[in-house]
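So, here come the structures, one by one.
What follows draws every value from the coordinates through simple rules; no lab data is involved. Just so you know, these numbers come straight off a predicted model, no measurement behind them. Cβ atoms are built from the backbone, for glycine too; each structure is taken alone.
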Structure I
Amino acid sequence: MSWDSRNAGVAAGMLAPVIGFILYGVLYTQIIRPGHELSYFIQDLFLGTPEYRAPILSLALIANLPLFFYFDRRKWSHAMRGVLVSMFIYAALIVALWL
């Protein structure tokens with residue numbers, strides 16, 4: 001499978017926010033609220049507090065930016081489109097969480 005395909009872009013675009021979510025959780029528990037563990041961030045803050053789910057997912061989507069610009073620099077337009085498709089999927093999820 002070539003990296004310049006829409007499927008590869010969607011797969012990478014769906015995985016990058018998961019990594020961004022974990023990185024944000026680590027930053028939150030180490031810098032913003034030191035003394036808490038990552039399990040606190042995931043279970044209590046994200047899963048336990050419904051009003052924080054959409055904003056946390058929105059912040060996790062920032063992880064798609066370097067991926068998008070990497071694909072742009074390599075001139076992989078199909079992969080860039082796949083990243084955009086994955087962002088629209090996440091956007092629909094975020095809107096559903098707001099309701």
Structure II
Amino acid sequence: MTDRALTEAEIELALSELPGWTHAGDRLEQSWTFNGHLAAVSAAAAVGWLQERRNHHADLTIRYNKLTVSTTTHSAGNKVSEKDTDLARAISEMLD
């Protein structure tokens with residue numbers, strides 16, 4: 001897996017396989033709503049473990065029962081890379 005920034009066409013192709021994810025600015029982003037605050041916090045903790053195993057860390061925002069994940073690759077000039085699409089796929093498999 002490389003740190004190379006993906007082209008717009010590569011990002012659009014990846015998003016076609018990542019339902020719910022959007023390309024906002026130079027990030028991939030998705031939000032999930034849970035049944036209460038503790039469920040959202042638990043999901044964020046699970047995402048944290050997943051990120052540690054991949055050594056690629058997204059920004060996680062919790063607003064009561066909503067978890068938002070936003071990812072970019074700093075070593076790719078703060079652009080979307082294959083690391084982001086791989087992480088998005090793994091998070092979706094876990095949370096969807």
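Summary of computed values
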quantity	calculated
Value 37, calculated as relative contact order in percent (Cα under 8 Å, 6 or more apart), assigned to which of I, II	II
Which entry (I, II) yields the derived value 17, 41, 27, 14, 1 for P(r) over Cα pairs in 10 Å bins from 0, in percent	I
If helix-only ellipticity at 222 nm (-39500 (n - 2.57) for each DSSP H run of 4 or more, over all residues; to 500) is computed and equals -13500, the structure in I, II	II
At a computed 18.1 (mean count of other Cβ atoms within 10 Å over residues 27-34), which of I, II	II
Mean count of other Cβ atoms within 10 Å over residues 11-18 - highest-scoring structure of I, II	I
